[in-house]
1. Quick check for you: by mean count of other Cβ atoms within 10 Å over residues 53-60, which of 1, 2 is greatest?
2. Assign the value 16.1, calculated as mean count of other Cβ atoms within 10 Å over residues 37-44, to the correct structure from 1, 2.
3. With P(r) over Cα pairs in 10 Å bins from 0, in percent derived from the coordinates and found to be 9, 37, 41, 12, 0, which of 1, 2 does the value describe?
4. Where is distance in nm of label points 7 Å out along Cα→Cβ at positions 29 and 165 largest, in which of 1, 2?
5. Work out relative contact order in percent (Cα under 8 Å, 6 or more apart) for each of structures 1, 2, then name the structure with the largest result.
6. Mean count of other Cβ atoms within 10 Å over residues 61-68 was computed and gave 16.1; which structure, 1, 2, did it come from?
Structure 1
Amino acid sequence: MSTHYFLALPIESAEFERIQREVLPYYSYHRIYRPDEFHVTLQFLGALDDDQVEAVREITKRVADETSPFTLTFQRLDHFGRSERPRVLTIVPEPEQALMTFVSELRGRLSEDIPALDRKPFVPHVTLAKKWDSGTIAPHVAPAFNIIEKIDAVVLYRINPGHKPAYEAIDVFPLARSEEESWRSRLKFLT
């Protein structure tokens, strides 16, 4: 079985876990995401060989070095799939130009070196749960929230099916900042 990878923005706010706990009793899912698995996927990379992983590292570092930290504001729940049985439950950020510019630049450069790159449109979201189980959504009022998440790094994750957590951070790319701040950020995710 080949190893799959993706690039993502790690999400650390405990508020996501609180919202997940509040809303999950009204839904029925097979796969509930753990708080240490919360992220915004920037690009699914699929199976990569060692040379491609190294190319991803180099490209991501260059783009991250050229990008200043920014914030994302999350204020609503959303889903993929039918509204009465959504296959994925998410929290979505408000539109943010810094995010869209960063993703466009990153994906553009990656596609030059990895021709088989997944070309699905970028839909920013944090997955709370997926794989609908049974029944329909119980009536409820979604909680109000306003989460501001500082984005200061990109993480290259390896997918380890059957493990908990399923996603392993194998490299961290701090957004533009001093060398000392960059090392502090890397250590936070790699330890």
Structure 2
Amino acid sequence: LNGYKRWPLGYWAQLIKELVAMNYQIVLSASPAEQDLALNRDILSLLDHEVSRSVLDTKGHLNLPQVKTVLDGAALYIGVDTSVTHLAAACEIPTIALFGPTPPTNFGPWPNGFVGERPYQLRDRTQIVQKVCILQGPGDCVPCRKAGCFDTANSKSECLDLLEPSQVLGVAKKMLGRSTGLS
């Protein structure tokens, strides 16, 4: 996964802790690439033992049909702009896609059955179409259409760094049919 598409690892850990506290089993997927496997290991290292017991790390062992089988049993999928995010949306799994510099108008996961020219606006912090929610970070530069702030594959994306776990959790609770406690 290119650096410019990464959401901060600490944010993933915080989100996982909250979802586990709500009694959800978490499945981490990754490609077999070492950099992707390392991301999962790093996320797991931020979790205490009790929380990590509710997390299944597939460690890059699943092929695409197996990933689809896992998705079919999911209450919700949360991910960045990857092929699995697109697969989840196509399979009509409630999906939260975290977008930073990439324009959702070009690369957003297409909601299954959507008829129209484009399901998403170029910039709108929260966009829900059918069972898919695109979340974008704040900032006038979003989406910049670059490979992150420094326009290199391993660049950070401040827009993703500013996309708070509380925002993702709030949308997750809504999509899961739970009260957010927000007014």
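None of the figures in this text is laboratory data; all of them are computed from the coordinates on show. Quantities reported herein were computed from a predicted structural model and do not represent experimental measurements. Cβ atoms are built from the backbone, for glycine too; each structure is taken alone.
1. Details: 1: 17.5; 2: 14.8.
When mean count of other Cβ atoms within 10 Å over residues 53-60 is computed for each of 1, 2, structure 1 gives the biggest number.
2. Numbers: 1: 20.8; 2: 16.1.
This value belongs to structure 2.
3. Numbers: 1: 8, 35, 37, 17, 3, 0; 2: 9, 37, 41, 12, 0.
Derived from the structure labelled 2.
4. Details: 1: 1.5; 2: 2.2.
Structure 2 gives the largest value of distance in nm of label points 7 Å out along Cα→Cβ at positions 29 and 165 among 1, 2.
5. On the way: 1: 33; 2: 23.
Ranking 1, 2 on relative contact order in percent (Cα under 8 Å, 6 or more apart), first place is 1.
6. On the way: 1: 16.1; 2: 12.5.
It must be structure 1, since only it matches.
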